[in-house]
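See the structures that follow.
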Structure I
Amino acid sequence: NAGVHPILQDFDHLWAIISMDNNCTRNYYNHIATWYGDVDYAYTGVRHKAQPMPYYFDWIAKDLDEEYEFPAGYFNCLLANLYTGKGIAPHSDDEAIYMENDGTVGAVATISLGGTAIAIITRKNRPEPNPLAIKLRDGSCYVMPEGNFQNEYTHSVSKPDARNPRRISLTFRHIP
């Protein structure tokens, strides 16, 4: 269970670590997004330089591999986002860096810390009247499956609850 890791239990310390490690060279969205991976990473409006994943995040990645029955070393990179009173618009994590040869994309495991928010999962080409809504409480984790999920769905996250506007999102991903 990722929630038992000491690094996840001190919100302010984790916020400071991610802020210090920030390796963005460009960020259109004006929030802190720190990348830990072996290669540079870019997505719409944002660019990151490669930097190794610290041991404490690597431990969490290994636990996620085991908890969700992925091969050892599956979650091999991490995008850590810090949000203050902001959400994120609908998008898919389907950048070329994550694509398998057959066009599918690996799973994404997200740990949410701090303020409560709502993740909304919506089908891309056939919007549903009642999309899937996942309440992201402090310490919660959800996994978007590998395969065609990122090709067929978008996900968004609401602003955190006004009583606790700061939220950390740790998104562990797979680069083939």
Structure II
Amino acid sequence: LQFLRNKILSNNTCKQVIHIPKLLQSLSALVTFRLGTHIDLDVDNQRLEVRSRSQRCLNWIQIKGDEQDQSELVNIGYGRMTSISFSTAGGNGEEQDKDIRNGLRSISRFLIGLHEGRTYGQPSFQPLPLLARRTEEQMEEEGASEELEAQMNNNGDDGHIKFYANRVKAMILKRFIRRG
């Protein structure tokens, strides 16, 4: 996964890696893989690490990807899967806080890009409101609203969890205001 992440980060190979058949589906499956029954702590820790690294690969695809890549992420359930990552981050203490923060930060960036478009970095794209709505629906199906409410009171990770939870909630509420 580290090798894959490095290839995604490279401008020369990013697109080639993103378009590997079934890559996004495979990473998605690894991110949402359920942990065991905690009988073997080492195995559970390895599974958590695989989930975390898979999520980071998808995050980099989201950051470096174009409009088509954003659409592919929505199609594989990026909103649902990211909601799972900040709802059931696993681990303890600081490690759990880091995973929750990363999940919230990822979905925050994703929603902002879909709602407002992306003009910084490369590649840029126009707002994609239909993809934003589908992502928010995926999150709602996963029960993310309740989890966001809980995380809005979480002062862990020096307040970053609360910050990103509020940011995600604001993006979702803006859609309802614009629609209303």
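Nothing in this text is a laboratory measurement; each read-out follows from the coordinates by a stated rule. Just so we're clear, the structure is a prediction, and the values are computed from it rather than from any experiment. Cβ atoms are built from the backbone, for glycine too; each structure is taken alone.
Comparing relative contact order in percent (Cα under 8 Å, 6 or more apart) across structures I, II, which is largest?
Max of relative contact order in percent (Cα under 8 Å, 6 or more apart): I.
On distance in nm of label points 7 Å out along Cα→Cβ at positions 76 and 140, which of the structures labelled I, II is highest?
I
Of the structures labelled I, II, which one yields 22, 47, 25, 6 when P(r) over Cα pairs in 10 Å bins from 0, in percent, for residues 100-155 alone is computed from its coordinates?
That value comes from structure II.
When you work out distance in nm of label points 7 Å out along Cα→Cβ at positions 20 and 68 for each of the structures I, II, which one comes out largest?
Comparing I, II by distance in nm of label points 7 Å out along Cα→Cβ at positions 20 and 68, the maximum is at I.
Starting from the value -4500: which structure in I, II was helix-only ellipticity at 222 nm (-39500 (n - 2.57) for each DSSP H run of 4 or more, over all residues; to 500) calculated from?
I
Out of I, II, which one gives 14.9 for mean count of other Cβ atoms within 10 Å over residues 124-131 as computed from the coordinates?
II
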